[in-house]
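Below you'll find a set of structures to go through.
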Structure 1
């Protein structure tokens, strides 16, 4: 059973439903396997650094 892990910013429940539905469709088509697990890991901007800066600091500036 394929497992897909998506890490990104927080999104609403409808966005999560859409993301899971669409990822599952693609993985099923490519693998030809009926069971797919999608894990969504939401990261707060204070826990993500890009180019040496926290995202939370970049948004303030």
Structure 2
């Protein structure tokens, strides 16, 4: 459960998500549309939570 001291930081748009994960916008858009990274489309725009992205990429590969 989240405490009041934890802050959720949302990253809006495929271009900004690409900067966070260190990939090109084109590759990031592909990852988003295939559901390969933890993000959602809200009002026609991609959004991801920074912490969720970092946790996702820190997990061991399956």
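Assorted remarks:
- Of the structures 1, 2, the one that 15.0, 47 was derived from, the read-out being Rg and Dmax of the Cα atoms in Å: 1
- If you line up 1, 2 by relative contact order in percent (Cα under 8 Å, 6 or more apart), the top spot, with the largest value, goes to 1.
FYI, it's all coordinate maths here, none of it is from the lab. Remember, it's a predicted structure, so these values are computed and weren't measured experimentally.
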